[in-house]
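Structures for review follow.
Bear in mind these aren't lab numbers, they're just calculated from the coordinates by the rules spelled out. Given the structure is predicted, the values throughout are model-derived calculations rather than measurements. Cβ atoms are built from the backbone, for glycine too; each structure is taken alone.
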Structure P
Amino acid sequence: MLKKRLAESDQLINVAEHCGVLQGLSSTLRRLLRIRDAWSNVLDCENVSGCFCADDTNPSTRIALLLAKGRGLPTVACHHGALDCWMALKDVSADLYLAKSEMERDYLINMCGVSRYKVALGGPVASNVIHRTGANEKSWMVFFTEAYEASGWRSDELYGDLLPRLQLLAERCSLKLVLKLHPFDSIRDHRRKLKRILKSEARNIEIIAGSATADLWRNTKFALTCESSTVLECAAQAIPVFLCTWLRDCYSGYSEQYAKFGAGVPLQSPEQIADIPELLTTRQASYAPVEEGIKPETFRGLFNPPIKDQLMRNEPAVAACAT
């Protein structure tokens, strides 16, 4: 009944209904209402003085942010990845949005159109540990995969073109090719792809899943990816990383932002993979991560209305959130 009334009231919703986009709307609404009620119960029963949300795109956590905001509680949000293109499409529901780096701050303001007075610079205090290994001791060439299957990409064609080039480069550089999988990727599925595409050479390729380890950083001589947040992790470990920009999407601008700040070296076509040995000597990435961790006392101050208001009025103070 609700779906019918919505379709009758709005032409866009009517088109969505006829295209099947609203299929399952009733069950989705019931689930979201249960989440809303659960968060309302938390706010009613607990002494909540503010809300900090690290994913305001996910409805399960965004609902908590909206409820807290509606009750007049101080709210701060951030994104768990390096960059978030959805900020161009959604309202900043929190009082302040934390950018973890100057790269992210620039992206939010200049790419997503977020008001500079809503963005505070300051991420978590990062580890300063760099896993140093002599260049001659590093034996891996790592390709960080992305969620191609989950995103509906034609992954068989993608890997059919990419894997032979990567394997050839690894042999040329006397390195082991390692695939570090995105959390949405499957080891079994990628092993099947390797056997189908590379035949007997597939056994020489290692596949790693799970969190990045110290061994990964110690052994990686250089890496390739496209838009993964691992670009910044590589830069933090002084590992050269090459951006396969022909695999980028058409809307986020992540690889362009990485290249703009010198976090990675852009490759414009698959053929340029063969140029990496020369690029390693002529076009090193120049991004130098700085400690932009927010001071604990400053973070607490973001939930204090007088300090928060000062930050929102004073852009230099916003940038000064970082140590």
Structure Q
Amino acid sequence: VTPEYGPTFLTEALTLAEQISSDTANGRRPSVPCYVVILTDGLATDVQEYVTQARLMQWRGVRMMGVGIGSSVSHTDLITLSSNIDDVFSPDNDDMLNTILKETSHQDCNDCSLRSDCDVIFLVDITQTGQELASVSRTMREISSFFSLGMNKARIGLMTFASNVSNQFSLTTHTDHNTLYPALSKFPRLEDASDIVNALRHVRNFGFAPSNGGRFDSRKIVVMYSTGNWSDFGTLQSELKNLTSDGYRLFSVVTSYDEVKVNTLMNHFEPTYGIINAMTADSKSSLKTFAAEAMYEICDKDIFTKRAI
């Protein structure tokens, strides 16, 4: 694959994908499921046309899955393109592969299991403006709605930071949404410096520890809200890479209209798939990306060896 520059016309690509996947001369079998996986940033030129083509393919029984790649991912467009809101995936893990493996396996196959146990930490910079913090509260409640709370399901905790980090409540404090939602609105605003690197280290060292309600083998998700007033980019990106290499899922939700702040967040946060702009007109759609994180398939590492036998 070699890079090309210029506008992206996704309709033509989808049309060709349908032709190839529906043609028996290309090996298509009418009696088996058909999947089309689109690797794109969602930022195509022909939006209306490709949405129509995608809907037509879905109507014909093609399962559409979107994988967000590139330096700037439009989650809203990926969701529009895909068959379901939880059919949008990051390129940095095996979620999509495991989903397809599970769905295409024999009904008696037990090589894969559906999981919903997630430990989620909201990490909030409380030096943001009052308007930004109001958006933080709103989006945290929206994101939380995609997770079922319970012993073997999701646990949600909240940490706030300025120059220091405060643990507002642990992963086991709230066991239902009725008490969780009000708690996601109760944190102070501070006039202080903001140390994002210290906050991320605190999350890695303490946020998911058993003493804070963390579980050993659960999925671990960090949802970060920051002012974007960053200076030591090298140290920050090193810390983000440490978290990613340790298996944490990282997201940064943008809640500012300040163009300078937004550009800093977009240019220096990693992974780029994890950047979600909540200040657009269709922000509720983009937040649905978290639905794919709430339920996930785990398959045996040697699944292909087993199936070969």
Consider the structures P, Q: one of them gives 20 for relative contact order in percent (Cα under 8 Å, 6 or more apart) as calculated from the coordinates. Say which. Q
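One of P, Q was used to compute FRET efficiency 1/(1 + (r/R0)^6) of positions 209 and 233 (r between Cβ atoms, R0 = 30 Å, to 0.05), and the answer was 1.00. Which one was it? Kindly include the intermediate steps, with their values, before the conclusion.
Working: P: 1.00; Q: 0.60.
Going label by label, the one that fits is P.
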By the measure volume of the Cα convex hull per residue in Å³, tell me the structure among P, Q with the highest figure. P
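For mean count of other Cβ atoms within 10 Å over residues 81-88, the calculated result is 18.9, so let me know which of P, Q that is. Kindly include the intermediate steps, with their values, before the conclusion.
Details: P: 18.9; Q: 21.4.
Derived from P, not from the others.
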